[in-house]
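In structure tokens below, several structures.
Bear in mind these aren't lab numbers, they're just calculated from the coordinates by the rules spelled out. This one's a predicted model, so the numbers in the text were calculated from it and none came from an experiment. Cβ atoms are built from the backbone, for glycine too; each structure is taken alone.
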Structure I
Amino acid sequence: MFRLLSDMVFPIVKPVMSYVLRKKEYPESAIERKYGIMPEEGFRGNHNVIMFHGVSVGEINALENLVKETRRQFPELKIVVTTGTHTGQDLAKKKLGEIADLITYFPADFPCVIKKFLDKVCPSTVLIAETEIWPNFAMECKKRGIKINIINGRISDSTFKSYNMLKFIFKYFLSFYDGIYTQSSEDNEKFLQLGANPETTKRMNNLKFDIKKPEIDIDFDKSGSRILLAGSTHKGEDEIVFYNFRRLKEKHPDLKLIIAPRHLTRTEEIRALAESFGFKFDFRSNNITSMNDIDVLILDTLGELGKMYAFSDIAFIGGSFNNTGGHNPLEAIIFGVPVISGFDVHNFKDIYSIIKNSGAGFVVDSRDEFYNIADDLLSNKDFYIATSKKCADVFEEQQGALEFVIDIIRNGLK
């Protein structure tokens, strides 16, 4: 009945959807793909097609290492990656364009659209990241014998309250999923309360924590100094960093600053700020390997930020004071470096929730709160050691998610 009603309203909904997508500047080719119209040949007759779905940027970031590991372990598989948003599509093509066999849009959740999509893609297993529940898609997969799983699953408190009011409907929808694998025990309990099958609903931990330390192959000597590293900063945040660094350095003379703007085109702006604050500075591109003679090192090289966290003592993660949505704090935390971020971290809210609750990182509301926490970490050795240990503990607790999903793929191969 639900499927029939969905197809009946599709001709009415389609013009509205198309209008909204065009207003959001989706190209016509993207809109067509959302309606299952794909020029690609597809994989009809191929029995080992794995489909990964991440609705937008955060989910694609979570899936990146999993897709790469799937290609490494199962080179014979056809890999399809779908997204729901244009930004997610762009990121998927950037990060996975040379790995996936097909990157396209997830179909609108109407049976007539889904049938066209599945006829072309022909997946044997579908892995949907985080919070996407598409009942018509799940029903059609079940009908065709396609394994469909939610991985890295999570439900926010507000979403859970909404879903729980329609619990009897969601219990029916969730019955079509072969497995629901969640980031945390709390998320697991929420799915169970909504009526998910206890035998196929399990905690898997968080895919985003399944990363490895980069190889430290750069020449850098920090002896005698402690380092505040401000990574991926944006316009308006550099002033906050320099202001707090000046205050901190007055109290902690051994402190140095490494600042890495998110966009290298802004290095001259950073230079001007360093000069205006009266700091001695230099550029990493000048082959600077020590900070003995300078206060500030401007990291203006590509591919070194993740490695430079290994030499830092505290990290400020940018994009969090200017409505960008933050950047990935795990690059610092994996080295046991406590992180401080501004209040806007919506691109990585699940990660920040975990690290805040574990005590490995701090989300602050103001410039002064940033200063106070940094000062506490620099002044209180026991507090610093305990926080650094929590960084290691949170990684240890969250490990294993990637191999968990690889096992699902392995068990689902025909």
Structure II
Amino acid sequence: MTKPNPVPWHKFLAFIFEQLLARFNVTVQAEVKLMSDPPRLDILLIRRMTSTWTHEQLARLPDGIRNSTATHILIEFKYTESLDEEAISKTHGYDTFYRIYQELKRNEVQTFILSSKTPSPKLLSRYGYHLTEWPGVYQSNNVMLQNILILVLNDLRNEPHNAFVKCFASRQKPVRESLEMIEQLGIGFLPSNLWSFLVWLQQYLLKKGETIMSKGITVDDGLIVGKNYIRSYMNNLPADEALELVKKYMASMSVDEVLSQYRPEEVLSQYRPEERLKGLKPEEVLSRYKPEEVLSRYKPEEVLSRYKPEEVLSRYKPYLAENQQQAECRALVRRLCRTLQVRFNLPADNLQAIQEQLQKFNGEILESLNDVALTSTTFAEFEAQLAKANNTL
């Protein structure tokens, strides 16, 4: 019998953290490799840019984590399993291996066990865990476990910053309270993808996930279902209420998320040409076109009127010089052929063949051959000099 895929609850929580914190300079990773080989940690948060949590970050982090000064936060999430000795030992290993592997100082790393179910007092006492000043947050006086805090989700304070983890509590009352609190925060507080995900997730949190335990559901599956539910819900609302909800929903979306809903030409059609080009340099616009495409919009005199005569001619000097040299060579060939015809009375066929040979030479060689033609007593003498000239090519 095939064993059903377990529900990836830690990935669900990691997605919520990522949606809450990524735009506020906190890196969120799921199933983090602690060394070159497994095991893997459920969730890793890395605070970037600032030495302490910012106001935006604090508003999205639960008690315990928000009070930590560490930049690397390791999270082991226990949703369906009860917290036991093996889980504590394994998490201690994660804490140690990660710090050593990443070459971090002790105060740069803090590890948390998030427990959906309330651990037994006997277990907590055995490992030296006692309640801190924050309800639901436990710390050990055991020197080996002082860096590993336990968050009991059922007992966390009923505050908005705790709601995003407390909604995974094992008891229905804190789950409902947390979901209601998240809803009261308003659409503008959360990214649109997170709203869609929570719309889908809440039905399973309220049922403790029993109906999806064997379905191998993923975050992407949840997003699709949540978005479809929101779309269906809005279609049944009165027009004015739907419009107001759309405004709030759009306000929670990033610019990239909004633009991804439309084709580029649909976005650009909303702007006048001068608005589209605003902020672009002329060369940035023209670089998108071939020269002939640009020039095809103007008459030749319109293009040339932008330049002084000497500027126009300067572009053609090399071309004109080359043409002049070619013209001079053609004139020398014609003069040399006339000289040969007059001096040696050559038939037309012979003269045509010699003319074809002479066209390969530059002006200097042609001048020299013309002198030979004038001084030679026989055509054979000229042919000998012509053969030598051919050998120099």
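Set I, II, criterion mean count of other Cβ atoms within 10 Å over residues 125-132: the highest-scoring structure is I. From which structure (I, II) was mean count of other Cβ atoms within 10 Å over residues 45-52 calculated, if the value obtained is 13.2? This figure was derived from II.
Computing helix-only ellipticity at 222 nm (-39500 (n - 2.57) for each DSSP H run of 4 or more, over all residues; to 500) across structures I, II gives -14000 for structure I. Computing Rg and Dmax of the Cα atoms in Å across structures I, II gives 23.7, 74 for structure I.
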